[in-house]
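Peer 1: In structure tokens below, several structures.
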Structure P
Amino acid sequence: MTRAERAKLKVFMDAIDEFLETAPVTPALNMIRDKVLRARVQLIDHTLPHKDSKALAKRTWPRAAWISGAGRYASVAVCRDLTVILFQELADARAAKALIDQTACGGACCRNHYLYDLELNQRIKDAA
């Protein structure tokens with residue numbers, strides 16, 4: 001992607017962000033907000049070199065209460081607060097998610113936990 005193309009895309013995405021900030025909060029618009037955030041993260045990923053998984057996680061989840069660890073795999077809890085723990089190995093991330101699934105992530109836990117692959121920029125499906 002050329003610098004000019006990136007600049008045009010940024011202007012377009014900024015206009016979408018401005019619209020979404022003033023639009024009412026609805027499930028459909030929340031889904032659009034999520035897609036815009038993912039597109040912005042992908043734009044950042046393809047235009048900036050990132051070696052630091054924590055920095056990439058901060059761009060992926062800018063509203064996270066905290067992010068700890070390091071690595072490409074994330075155990076994410078979206079209950080009262082959005083929290084992220086990063087791991088080098090998928091097995092370790094799965095074990096962390098299994099623990100919070102069994103014991104809850106806090107007092108306001110609603111069991112909204114998932115795994116995420118930062119390099120592929122997508123959720124990891126639960127093992128069957």
Structure Q
Amino acid sequence: MLDHIDVLSSDLSDELKLLPNWFEDNCVGRWKRRGNGRHPPLFPTRMWNQYRRTIAGEDRSNNHVEAKHRKVYAELGSNHPVISRFTEGIRTVQRGRDAYYEQLISGKNPNQKLLKHIKAQSKHRKTI
């Protein structure tokens with residue numbers, strides 16, 4: 001991968017050279033001045049690599065967290081509510097979660113993933 005970055009960088013226009021520079025600083029590390037390896041990147045590969053998660057069939061993103069945030073924002077009605085509206089909104093969301101939890105305990109199956117997500121996950125596994 002590192003050799004490919006150097007090859008791509010040499011073919012880019014000046015405006016686009018910022019992208020591989022950013023990638024080098026944050027994801028793979030810059031070459032050391034003496035040329036004997038690279039400095040550690042800001043975000044090591046183990047932090048951004050999704051290979052293991054894809055093979056294990058785990059979620060590859062935090063979309064489920066984003067969905068919960070949207071739900072809370074929708075309940076609150078704004079991004080910066082007053083404290084009374086915030087506490088009431090959080091209580092309402094918690095009541096909903098408590099009801100869902102009770103349904104799971106009583107034997108109801110959790111919601112299934114959408115078919116399009118299942119197909120996409122299968123496609124990713126086949127590519128690897």
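Just so it is clear, none of the values below were taken in a lab; they were calculated from the coordinates. Keep in mind the model is a prediction, meaning the values are calculated, not measured. Cβ atoms are built from the backbone, for glycine too; each structure is taken alone.
Peer 1: Here Cα extents along the principal axes in Å has been calculated and equals 62, 42, 26, so which of P, Q was it run on? Can you show the working numbers first?
Peer 2: Working: P: 48, 36, 28; Q: 62, 42, 26.
Derived from Q, not from the others.
Peer 1: Identify the structure, out of P, Q, from whose coordinates distance in nm of label points 7 Å out along Cα→Cβ at positions 59 and 83 was calculated to give 2.6. Walk me through the numbers on the way to the answer.
Peer 2: Values: P: 2.6; Q: 3.2.
Matching structure: P.
Peer 1: Can you tell which of P, Q yields 14.1 when mean count of other Cβ atoms within 10 Å over residues 19-26 is derived from it?
Peer 2: Numbers: P: 9.4; Q: 14.1.
Only one of P, Q returns 14.1 for mean count of other Cβ atoms within 10 Å over residues 19-26, namely Q.
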